[in-house]
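Chemist: The following blocks contain the structures, represented as structure tokens.
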Structure P
Amino acid sequence: MNEKNNERKFDYSSLFHRLSHYFIINTIFWPFYFFRYKIKIIGAENIPTDNLPFLFISNHYSYEDPPLLSLALRRPIAYIAKKELFAEKWLGPTINFLGAIPIDRNKTGLSTIKTIKEALKNNWLVGIFIEGTRNLSRTEMTKLEEGTAFIARVTGKTRVLPMALRGGEKVFDKLEIHIGKIIEFQSDLSAEEMTLIYGQKVAELAGLELQLKPKN
């Protein structure tokens, strides 16, 4: 998928897409996941209510994570997703309809940044999995991607809400969704330093040990 193909015809100001999100969250995700797991949302009072834009970040275990996080936030969400997912037969059209934003993990194009800004401007939340991919470990985080810090900077020093998932390894397990306090962007810090701040908080909320592997 090249830069040109990333320019999708998705209108974040559309009332139809906003109502579709609310309908899916409340009539499909809510009953399904509250039957499937013993869900507890911790820290809901930390979700900003001032209607100013923010990104949110989380750890990442499975494809169920986006709908589970949506349950806690209860607002239309545009998730950042690797472009390869949009080529999958059923998943691609579904996440496209739900407003997910494709990204090339090797190079973030201008159209991607433009799309993220458009989503934020129209009061959508933008969700990012800070590890960049699913993590099979339930004890540690070994990788952090600097995309959150980069996106926060280029979209106007956007603040970030840290979140985390704990549990839910099997059906009917206890599953906790933890929500931390908002993190303001610090312009005097590098992307690497801001990424470490974000990652430390997500790891803390997830109950994981942050053990970063040296970069090659």
Structure Q
Amino acid sequence: MNIILLGAPGAGKGTQARMLEEEFGLIQLSTGDMLRASIKNHEPLGLAAKALIDRGELVPDAMMVRLIETRISQPDCAKGFILDGFPRTVPQAEALDEMLAEKNMKLDAVIELKVDEEKLVERVAGRFTCAKCGEGYHDTFKTPQTSGVCDSCGSTEFSRRADDNAETMKTRLQAYRDQTAPILPYYQAKGMLKGVDGMDEMMSVYDSLVQLLGIKR
């Protein structure tokens, strides 16, 4: 099964993709991670992309699609893949469809994690993690049982991502509305777009995803 997860920054796409990967063997594909790995491994495609990046240029859509094509040809993708963060534009979506058709493959579903932007800003802006074990917390929804002490490992050191703040989130949400949201009508017109409530509790979102995909557990 090959699917795309769409949704605003902070909607939980990465978390849900990892859970689907763990239970069903669908491989989560992040183009950013794939590109970094290709560069690190000194692969021709990665080196060509690095040369563009070093010049301050964008990696073209065709190159990113070739990167995906190479990755989904590997044996571990036999059960299917989950694209998280790609495509972001209609031309990318069209290029992806063309590549899959050439390989006699197709997308089975495109699912949007729908969110309330105001509540999402609150959810993301309050996140922090234990600097030692990575346990996640939130200023409002999940504070340590003992203030300043990690429940899991007892550490007293915590950290916050630099971009987990209200202003940055609002900027990222605006970018999503301008750049990525326009692909929703593209998949809607193809009868592929489905949606789940991304603001629900994490496991409820996951159960809704599994039910929507029709995967037997």
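What follows draws every value from the coordinates through simple rules; no lab data is involved. Just so it is clear, the structure is predicted and the values come from calculations on it, not from any experiment. Cβ atoms are built from the backbone, for glycine too; each structure is taken alone.
Chemist: The value -9500 for helix-only ellipticity at 222 nm (-39500 (n - 2.57) for each DSSP H run of 4 or more, over all residues; to 500) was derived from one model only; which of P, Q is it?
Modeler: The read-out was computed on structure P.
Chemist: Oh, and also: One of P, Q was used to compute semi-axes √(5λ) of the Cα gyration tensor in Å, for residues 48-159 alone, and the result was 20, 17, 16. Which label is that?
Modeler: It was calculated from structure P.
Chemist: 19.5 is what came out when mean count of other Cβ atoms within 10 Å over residues 72-79 was calculated for one structure; which of P, Q is it?
Modeler: Computing mean count of other Cβ atoms within 10 Å over residues 72-79 on every structure in P, Q gives 19.5 only for P.
Chemist: Let me ask something else. Out of P, Q, choose the structure whose coordinates give semi-axes √(5λ) of the Cα gyration tensor in Å equal to 30, 22, 18 when calculated. Working shown, then result.
Modeler: Working: P: 23, 23, 18; Q: 30, 22, 18.
The correct label is Q.
Chemist: Determine which structure produced the value 0.35 for FRET efficiency 1/(1 + (r/R0)^6) of positions 24 and 168 (r between Cβ atoms, R0 = 30 Å, to 0.05), calculated from the coordinates; the candidates are P, Q.
Modeler: Q
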